[in-house]
Structure I
Amino acid sequence: MTKFFYLMRHGQTRFNVQGRIQGACDSPLTDLGIEQAKAARRFFQKEGLIFNRVYSSTQERACDTAELATGRQDYIRLKGLKEWDFGAFEAHQEYLNPKLHREDGSGYRDYFVAYGGESNVQVYERMAAAIRGVMAESSEDDCLLFVSHGGSITQFYRHMTENPPTPAKRMANCAILKISYEPNCKMEVQSIFNPMEEEYIFER
């Protein structure tokens, strides 16, 4: 029996504005990031979505986004939802990043492992384990929200969902993915919505 869940990226942060690499490290939401989270809340209200449970990465920027987007403080923190760990590159300028492997969606592959970080496989496997663990114990009627990060979300949907989408535009901060989940753990992205722009960048 098909279930559905929502997966959302956190709002804009100070490091986003400064062009710094942020994975395991953290930086606070900007004023725009706060407004993006509030825009997500308006979308949820418009859609009549009342979440039974809210799950968040343990990082501050995701937790703050979860609170602002839902008005709740009883969210559950999951380490599996954290952003890609970029090791020694953390907090340095983004121009130091290696070239992305866009052709197969594998991002930076295992480049950061040599510098104390994670490979893309480690990222999407832990994301999938965290989400599947929750979904396996949820009922069909549960409405669930997971708040995570751009890198981790992209690796998750590119490698752990069926027929991964190619969005028409960039997945903005606070982008909201609606994903279906089957009992055999098959998952498929149904839509991606950028709340600040009030537009769907992908619909199946």
Structure II
Amino acid sequence: MTTQRKPPADTTRRNEASRRAILAAAFELVQEVGYAKLSIEGIAARAGVGKQTIYRWWPSKGAVLFDAFLMLSEQPDSGEAALPDTGDLEADLKTVLRATIEELNDPRYDEPMRALNTEITHDPALAALYAERLDAPMKELKKQRLRSAQRAGQLAADLDLDVAVDLLWGPLLNRWLQRSGPLTPDYADSIVETALNGLRPRR
């Protein structure tokens, strides 16, 4: 009979500390030098690890940057993530879209997010990973809030929730990606009002 030995606790802690240092270094460096000049060597030097440590855990700098975003999105507590649900759908959606605009306008996130979007466009494997681990869970949270509104009679019962999510968040993300206009709280409110005027059940 054989027993499987667990790694020593200090090794586990050291690995986690190294992982977080690498992800933090990637996020900091992409803001400083841009994605084109971001390198595995540079990340390793900033994090104080060997580059082979990075290659052991990630296949590319795009994958490192993606995991850095996942680390940022981790809940500090064990509470389950959810969109606000006060019973006022319009107010709740405006709150969420305004918060999204604030994040997109934050200089700390703008360059890293644009870099990640560019990399996803060119890397099918990273795109699939993004869809599975970040986009799909976030989309489900949005749909859960819309389902709550359906149960309350605030949205049509037969509404296609995937289309509804695209209608609400698509214009905002498109304007950000294309730099086609300012991202303001008024714009967020306008998206919500325009979408809901067409989505509410006809009386």
Structure III
Amino acid sequence: MKISDIRIDYALKSLDVKDVQNMPLEQFRIWFEEALEAKVLEVNAMNLATIQKDGTPNSRIVLLKGIEDGLIFFTNYQSTKGIELAQNPNVAVTFFWAELERQVRFLGKVEKISPKDSDEYFYSRPFSSQVGAWVSPQSSEIADRDFLEKKETELGNNLNPETIKRPDHWGGYKIIIHQAEFWQGRPSRLHDRILYRLSATGDWTKVRLAP
């Protein structure tokens, strides 16, 4: 089969402006719960796009870890994404839930969460993941996998669950959104798209977009 011949006609659900919540994160919570109930694989996986120093985009999958007044995720502040976020806090985020024929896109800016909140999540992680935050110089060039495994063994022998601390270079970000789009697949490629925009006065407006 040629790649150009691959196609699926979506017909599970519909979406209309009158049916969605007035606030995009409220609508997102509803869809996220429905995705959980549908047992979507890696339901909290999101494509995070940052901006490199030369202005070109750079994206990767990260895991959503909280929905508050923004979207929460955690990473190494010294990683490529951490460096890019320090230079330019503007991001784009995409969720795709194939099982529900849905996509959600956000635009926003990141800000670091408090050290206290980063600590709270860090200590909720398995000990092996806590050690991993110390082991990996994320995004740095390394000689081979042995480098990581030897360092993991060394640190694992010297750290313990009672005394381990969160590395200063590891913590959370919150994405403060100013635009959101909810996409529901429909037949004949005439998909439903609802766009939320944050106005200068702090109010959310919502409109339907052509597919």
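No lab work stands behind these numbers, since they all come straight from the coordinates. Model, not experiment: these values are computed from the prediction.
Some observations on this one:
- Structures I, II, III were shown, and volume of the Cα convex hull per residue in Å³, for residues 39-110 alone at 127 was computed from II.
- Among I, II, III, structure where relative contact order in percent (Cα under 8 Å, 6 or more apart) as derived comes to 26: III
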